[in-house]
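Rule-based calculations on the coordinates, nothing more; no lab input. Every value quoted in this text rests on a predicted model; they were computed, and no experiment measured them. Cβ atoms are built from the backbone, for glycine too; each structure is taken alone.
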Structure 1
Amino acid sequence: MIINLSETNSLVGEWLSEIRNIEVQQDRMRFRRNMERLGEVAAYEISKTLDYEEKEITTPMGIANCRVLKSQPVLATILRAGLALHQGLLHYFDKADHAFISAYRKHNHDGSFDISLEYVSTPSIDGQVLILSDPMLATGSSLVKTIEHLEEIGKPSHIHLVVAIACTVGIEYVLRNTKANLTIWAGDIDDELTAKGYIVPGLGDAGDLAFGNKLQQ
């Protein structure tokens with residue numbers, strides 16, 4: 001299932017306009033905050049799909065019957081670009097366990113690139129709902145490799161991919177190359193992908209915009 005959060009009128013469109021804007025996005029604090037906001041909206045929407053149970057809560061005046069999550073999801077993100085989006089999810093799922101994955105493009109001299117996955121720190125994810133965040137779903141290669149590696153550790157009952165911008169090519173690649181029970185939540189979906197694997201119009205390099213330029217390419 002694919003959900004484009006921009007298909008209906010909401011503040012998501014306002015935040016994305018600032019995230020994409022070549023001038024506004026230079027304000028790193030605002031860029032990170034807008035990413036957090038997208039994560040918060042995605043968390044709220046995802047929360048509607050989860051399982052709940054009735055629980056009696058003692059108030060100063062009596063007993064209230066409340067609906068609470070049966071179990072917390074596991075929040076996972078791709079370092080470093082996904083940290084702001086992850087923080088937004090954490091604002092809502094503030095009791096969740098966390099997984100962190102280092103997956104990045106290692107560029108070759110001919111302009112091609114390989115996906116390098118060097119570090120994974122994760123709690124048990126077997127039978128759990130996993131919410132995996134990454135600002136950009138471009139080619140889909142890094143997300144597929146990440147999912148494959150995580151599934152070697154444990155089999156989540158459901159994976160929610162949360163991205164700010166997705167490309168149709170990348171979405172199709174992910175759906176073709178993973179058998180996971182999967183839902184993709186995208187702030188918006190763009191159609192064009194360059195020969196070097198960059199989304200157009202996209203937003204640029206989310207990691208650099210949030211945290212500064214990196215030396216390695």
Structure 2
Amino acid sequence: MLTASETLGRVVISATNAWRRAVLRRHGLRRRTIHLPDSETDIVCWMPKDVERTCNQKPSLLLLHGFGSNGTESWASHVSSLSRHFALFIPDLLFFGSSTTSRLERSELFQAHCIHMAILSLGVNQSFVMGHSYGGFVAYRLAHLYPQFVTKLIIVASGIMMDCHNNDYALRKTGANSVYDILAPTSVPALKQTLELVLNGTPKIPDFVLKAMLKRSSCGAD
């Protein structure tokens with residue numbers, strides 16, 4: 001049986017995600033699962049309710065989220081401004097959110113290939129692409145593999161100037177044994193350290209909410 005704090009944490013996370021989904025719907029987007037031809041891969045993506053009509057009125061913009069997040073979490077707060085000028089496509093990358101595959105590939109090349117197939121299946125042959133953090137690597141591979149598809153490329157905070165010393169600093173600051181422990185924390189103290197690195201400050205989030213965040217991440221829920 002869940003404790004009161006665990007229940008409250010789940011309620012907070014659930015309410016926050018419901019609010020984000022409502023924001024996307026309010027700006028004319030709908031959530032759809034795209035089944036790829038390999039029959040093993042499903043890409044979940046937010047897109048305009050009428051893709052053809054919206055893409056005839058505005059240029060397409062594909063938004064790719066970073067590591068440990070999903071499309072809804074990463075981009076909900078930006079939809080209001082971006083949707084005025086672009087037809088938005090906001091997928092969950094594979095292994096994050098609700099997109100799934102039974103194939104064994106795990107590279108950003110595979111991510112780019114699957115996202116490209118998914119968006120093409122909607123009748124969208126060209127798009128601006130913006131990737132944040134890990135999504136920037138996928139965006140780069142999209143431009144590399146499919147230059148005719150990517151009309152403009154924006155890479156945000158993807159650490160393109162990183163070297164081994166950046167990882168050394170992060171390990172010293174957090175006391176973690178490996179970068180994996182920072183990217184995929186499994187305890188509340190570790191998650192706090194990760195958020196402190198990401199947010200450049202001590203996160204003011206109650207422990208019961210952080211516990212719910214860890215539980216949600218381990219289940220792959222959106």
Structure 3
Amino acid sequence: MHHIQYGTKQITFSVAEKKRKSIAVEVHPDTSVQIKAPLDCSIDTIKKVVSKRSRWIITQQKYFEQFLPETPKREYVIGETHKYLGRNYLLKIINSQENKVKIQGSYLVVFTTKSTAEEVKHLMTEWYYKRASKIFEKMYEEAYRKFIQYKIQKPELQIKRMKKRWGSYTSSGKIVINPELIKVSSACIEYVIIHELCHLIERNHSKKFYNLLENIAPDWKHWKLKLEKI
């Protein structure tokens with residue numbers, strides 16, 4: 001993924017290299033931005049085009065945002081359903097002398113000294129982040145081993161919340177994964193990690209990139225579709 005700054009807004013976009021003569025800017029219904037560029041086009045040239053089209057891009061994103069499904073508002077009350085690694089769990093809140101969160105059978109149990117919705121939300125958010133950090137690190141190590149033959153240096157893994165991205169490979173050489181992924185299946189998480197690792201070899205979404213992705217994760221399209229339906 002690539003980024004440019006437009007005022008206070010950051011525009012994130014992917015690049016697909018094609019056999020074409022001009023650069024095309026596309027804003028998709030999910031508000032993602034894709035640039036179709038000639039095979040020999042430099043990223044600096046692409047960024048200049050994106051910069052010129054920034055106002056139009058943001059206008060299109062705002063238009064599509066009104067059609068995006070709203071995430072159900074969480075109330076953090078007993079009996080509410082919450083996801084963890086692709087499974088649904090019923091929320092159970094127990095007054096306790098200590099604060100902790102754990103999985104017990106089909107329940108996600110929050111032990112808390114202060115059972116307000118705000119406190120329960122805080123404890124769950126913290127727990128999700130800690131679980132994501134631990135599990136993603138292990139999965140990252142396993143995914144990286146699939147790339148040993150390519151002799152790439154393992155980049156730093158960063159867990160960071162992003163509004164519209166599951167993962168990103170930054171210009172500073174870090175792989176960033178959204179902790180919200182801890183709520184989906186392990187297979188979906190693995191797909192995102194492998195997708196970002198592929199960018200170490202093929203920076204843009206070119207045919208070579210997808211051939212590489214297909215080689216490492218033959219069923220990637222299935223898991224990509226699963227994520228798109230969330």
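Once mean count of other Cβ atoms within 10 Å over residues 31-38 is calculated for all of 1, 2, 3, which comes out largest? Mind dumping the intermediate values first?
Working: 1: 22.8; 2: 14.1; 3: 18.9.
Once mean count of other Cβ atoms within 10 Å over residues 31-38 is tallied for 1, 2, 3, the winner is 1.
Could you tell me which structure in 1, 2, 3 was used to calculate FRET efficiency 1/(1 + (r/R0)^6) of positions 7 and 167 (r between Cβ atoms, R0 = 30 Å, to 0.05) as 0.75? Structure of origin is 3.
Given 4.2 as the derived value for distance in nm of label points 7 Å out along Cα→Cβ at positions 127 and 207, which of the supplied structures 1, 2, 3 does it correspond to? Traced to structure 2.
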